[in-house]
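The next part holds the structures, each set out as structure tokens.
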Structure P
Amino acid sequence: MLHFPVLLEESLDFLIQKKDGKYVDCTYGRGGHTQAILSKIDINAHLTSFDKDLEAFNHASLITNKNFNAVHNSFNKLEDTFPKESIDGILYDLGTCSTHFDEGDRGFSFLHDGPLDMRFNTTKGEPLSLWIKKASQKEIMDVLYEYGDEKHAKIISRNILDHRSKNEIKSTIQLANIIEDIYPEKRKKIHPATKSFQAFRIHINNELDELKQSLDQASNILVKNGIIVVISFHSLEDNIVKEFFKPSIRNFPKDIPLNTIEEKDFECIAKKIRPTDNEIALNKRSRSAIMRVFKKI
């Protein structure tokens with residue numbers, strides 16, 4: 001299946017305020033947003049794209065534009081790459097690349113068999129198979145509740161431990177079947193393993209903590225009047241984005257004098273922009289996307 005960049009024109013309309021600016025695509029994926037940004041900026045501009053996935057980085061490395069470079073790292077390393085107040089616009093497309101779900105060998109899909117991995121960066125960390133091998137039932141259950149909002153986390157975690165005691169869980173289909181076999185609602189529109197696979201992926205890749213760290217760094221490297229565009233795909237991400245850009249006054253105890261508190265230096269200039277019906281018809285995976293746009297003031 002082809003990878004379609006979500007909310008492409010809408011995001012770039014907000015992002016690119018200067019044709020000769022400096023921009024960052026925090027999530028290269030398969031380069032949809034990156035290529036579109038390069039087509040809209042001039043030769044005096046510059047774009048840097050990040051991706052901790054080695055396949056994505058190798059794909060990005062094929063781009064020969066002189067005003068482009070790719071970084072093989074997580075987007076929580078922005079301050080390692082850019083000085084303070086040096087970037088005009090930053091884009092986050094937090095969706096997982098479609099190719100990860102369409103190719104079983106990456107270990108993300110419950111429909112295509114493959115090794116139980118789920119790491120974006122396969123050069124670091126441990127695959128899901130190793131974590132599941134040693135995790136306690138409570139640890140598994142907590143991950144399913146916190147990152148998947150899975151109401152059947154208790155019985156799923158118990159069944160994982162039951163199967164683990166007999167055979168090592170090594171493949172995606174093996175894990176998907178363990179979940180599906182005991183799942184109470186068999187006829188739901190979504191696959192019974194959907195929430196669990198999301199939860200395990202978020203945990204293995206430390207996605208939410210890295211997003212928080214990256215937003216903090218992005219706010220430091222952005223110039224005044226610079227733009228941050230964030231496209232989220234589930235409520236956990238979207239809530240982090242909303243909370244981060246709330247005025248800091250809301251996060252302080254009531255007994256602290258208001259005149260001693262500095263407001264966050266951002267304003268929301270677009271909130272909860274969703275894909276059109278036409279885009280959803282073309283790319284069903286875009287239906288859960290929410291875009292928010294913030295300007296540094």
Structure Q
Amino acid sequence: MPSAVKRIFLIAILFALACVPSSADEPPARMVSLSPSLTHIVYALGEFDRIVGVTIYSEFPPEAANLPNVGGWVNPNFEAVVALRPDAVLLMKDQDAMFGDKLRSLGLRTVIVNGNDSVADIIGTVTFLGRLLNREDKAKEVTGHIEASLASVKKKTENLPRKKVLLVVGRNPGTLEDIYVIGRNNYINELIEIAGGENVVENERFSIKLTREAILALDPDVIIEVNHEQPDKEEEILGIWKGLPESRAVRNGEVYILPTTVVLHPSQIIAEGAGVLAGLLHPEAGEGNGNDN
């Protein structure tokens with residue numbers, strides 16, 4: 001074989017080897033994250049530079065806003081995902097049931113996280129991603145911080161009276177109609193309990209829609225509305241709730257507007273979320289010392 005042909009042949013082989021996808025045993029170098037919480041956990045593990053694409057509403061960390069957007073949690077843009085040439089796509093189990101096969105049919109490696117239904121699930125996800133990225137020591141540090149922060153908040157509130165809480169996550173703007181609230185059997189309910197409260201909603205669904213009449217029947221001690229999209233309109237929102245004067249919470253001035261999503265984000269930020277809730281429910285105990293890493 002002539003030397004020039006040998007050189008061309010060798011270059012072709014080297015190029016082909018360079019294009020072989022990374023082994024499933026190696027930490028992926030380029031990842032598209034289809035869940036904002038997974039993006040945030042990767043950030044906490046110190047591996048954010050491996051993320052090359054995210055979905056909408058990826059607000060933690062703020063740097064995620066600078067990455068290419070590949071669509072929504074339930075409807076990602078598959079062409080956009082493929083165009084980023086990832087060697088792994090991070091997604092939740094529920095997402096895998098919806099479109100995991102489609103991703104794999106496009107030749108993409110998927111990394112599936114089981115769930116985030118509970119605090120234990122979130123801690124397990126941090127550990128799982130720590131193993132994936134060869135950052136097990138950092139994962140232990142992050143999970144240790146979560147557990148210590150939650151334990152600190154619980155210790156401050158465990159001997160205080162339980163307040164009945166209604167946690168509102170949505171409603172028709174300007175009205176008290178179509179009010180969506182958090183149910184039980186999820187990590188947010190756990191945060192409410194750690195913070196010294198009791199969820200007044202007994203439904204096991206993640207969230208349900210309530211009427212004004214249903215809220216009056218439940219008669220919570222405290223109403224907390226998560227409204228991060230209108231942080232400068234707290235007084236206006238409180239004025240809307242005054243349209244329910246029969247409510248114990250309204251009557252006693254125990255309606256609070258939370259201008260952040262820290263209690264709704266299933267990542268390491270739950271450590272801060274529990275502290276924020278405790279600060280509203282039991283200000284005499286002081287806020288927890290969690291932070292979002």
Between structures P, Q, where is mean count of other Cβ atoms within 10 Å over residues 207-214 highest? P
If mean projected area of the Cα convex hull in nm², for residues 71-134 alone is calculated from each of P, Q, which structure is the one that comes out at 4.6? Q
Can you tell which of P, Q yields 20.5 when Kirkwood radius over Cα pairs in Å is derived from it? P
Please compute relative contact order in percent (Cα under 8 Å, 6 or more apart) for structures P, Q and give me the label with the greatest value. P
When FRET efficiency 1/(1 + (r/R0)^6) of positions 151 and 279 (r between Cβ atoms, R0 = 25 Å, to 0.05) is calculated, the result is 0.25; to which of the structures P, Q does this value belong? P
When distance in nm of label points 7 Å out along Cα→Cβ at positions 47 and 127 is calculated for each of the structures P, Q, which structure yields the highest value? P
Taking mean count of other Cβ atoms within 10 Å over residues 31-38 for each of P, Q, the highest value is that of structure Q
Structures P, Q compared on FRET efficiency 1/(1 + (r/R0)^6) of positions 95 and 175 (r between Cβ atoms, R0 = 35 Å, to 0.05): the greatest is P
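None of the figures in this text is laboratory data; all of them are computed from the coordinates on show. In this text the structure is predicted, and so the values were computed from the model without any measurement. Cβ atoms are built from the backbone, for glycine too; each structure is taken alone.
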